[in-house]
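Undergrad: Presented below are the structures under discussion, each in the form of structure tokens.
Nothing in this text is a laboratory measurement; each read-out follows from the coordinates by a stated rule. Since the structure is predicted, the reported quantities are computational estimates derived from the model, not experimental observations. Cβ atoms are built from the backbone, for glycine too; each structure is taken alone.
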Structure 1
Amino acid sequence: MTIPGNVLRFEVLLYLWLLIDSLSMALLDRAPTDIGEAAAANVNMVAVILLAFLLFLVWLAARHRKNWARWGLVSALGLSTLSLLDALSSGELTLATALDVLSTGLAAAGIYFSFTGDAKGWFNSQSV
């Protein structure tokens, strides 16, 4: 089974999206400051679980031709875009915002590749 070029681009760009998001979670403390230490740890745990779930969706979509997983990633991109627009509306450009712009752009490019060219047949045909 040979993976089409656009599906490979989709997979790589979405893995880069998740890599940048995970590095920014690890390096930039984004937990609210007015909550306790235990609550901040819970927020970080939820973020890690969400990241693992998104990695699983990318794997299912790219390697196992699951169209529903691709649509789940489209939904995640929509939520990421809404979060980015909220961060940009504050007016100040921080390192965290710049990383969010970069990672959302990578995700958007990856999703674009999943709907164009030779990727159409990959997601529309039955898996072998």
Structure 2
Amino acid sequence: MSIKSLILKAVRNGLGLIIVFFDWVSRSKPLQRSEQEQASAQSAMQGLSLYQFFACPFCTKTRRAIHKLNVNVEARDINKYPEFREQLEQGGGRVKVPCLRIEDEGEVRWMYESNDIISFLENRLAAY
């Protein structure tokens, strides 16, 4: 790696950490639901995994939406775990985050783009 690419990577990671910090301090409250509604909402998230990395601004945006929707989606950090990176590349066809892996009735789909992922999650919850 050249010095220039190392500097750019450091700046990008630094900015990403700043975005993560501001997300943390400005996060809104999650949706409140009854126990039964919450169980139903969480059940709607079965078979979903979010491939991401911590300091990515678009991943932060997606995690922020998941927090607001008050559901748990398994987050798979492709920088920390090489096996997740490999799964993303082989299954999704490219290494780009965020990416939502959707396993439904034995079929697997891969969805890229934070706005598409957020819309998908909102629509999936509305159906339950």
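Undergrad: Where is distance in nm of label points 7 Å out along Cα→Cβ at positions 27 and 115 largest, in which of 1, 2? Spell out each step's value before the answer.
TA: Values: 1: 3.1; 2: 2.5.
Result for distance in nm of label points 7 Å out along Cα→Cβ at positions 27 and 115 over 1, 2: largest is 1.
Undergrad: Upon calculation of mean count of other Cβ atoms within 10 Å over residues 11-18 from the atomic coordinates, which of the structures 1, 2 produces 20.2? Each step should come with its number before you reach the end.
TA: Numbers: 1: 20.2; 2: 12.8.
Clearly, the read-out refers to 1.
Undergrad: Next up: Looking at structures 1, 2, which one was distance in nm of label points 7 Å out along Cα→Cβ at positions 83 and 107 calculated from, given that it came out as 2.8?
TA: Working: 1: 0.6; 2: 2.8.
The correct label is 2.
Undergrad: If Cα extents along the principal axes in Å, for residues 19-74 alone is calculated from each of 1, 2, which structure is the one that comes out at 43, 18, 14? Intermediate results must be reported in sequence, preceding the final value.
TA: Values: 1: 43, 18, 14; 2: 34, 24, 10.
It traces back to 1.
Undergrad: Which structure, out of 1, 2, was mean projected area of the Cα convex hull in nm², for residues 59-98 alone derived from, given a value of 3.3?
TA: Numbers: 1: 3.3; 2: 2.9.
Structure of origin is 1.
Undergrad: Sticking with this structure for a sec: Matching task: -27000 is the computed value of helix-only ellipticity at 222 nm (-39500 (n - 2.57) for each DSSP H run of 4 or more, over all residues; to 500). Pick the structure from 1, 2.
TA: Values: 1: -27000; 2: -16500.
Attributed to the structure labelled 1.
Undergrad: Something else now. Computing relative contact order in percent (Cα under 8 Å, 6 or more apart) gives 25 for which of 1, 2?
TA: Matching structure: 2.
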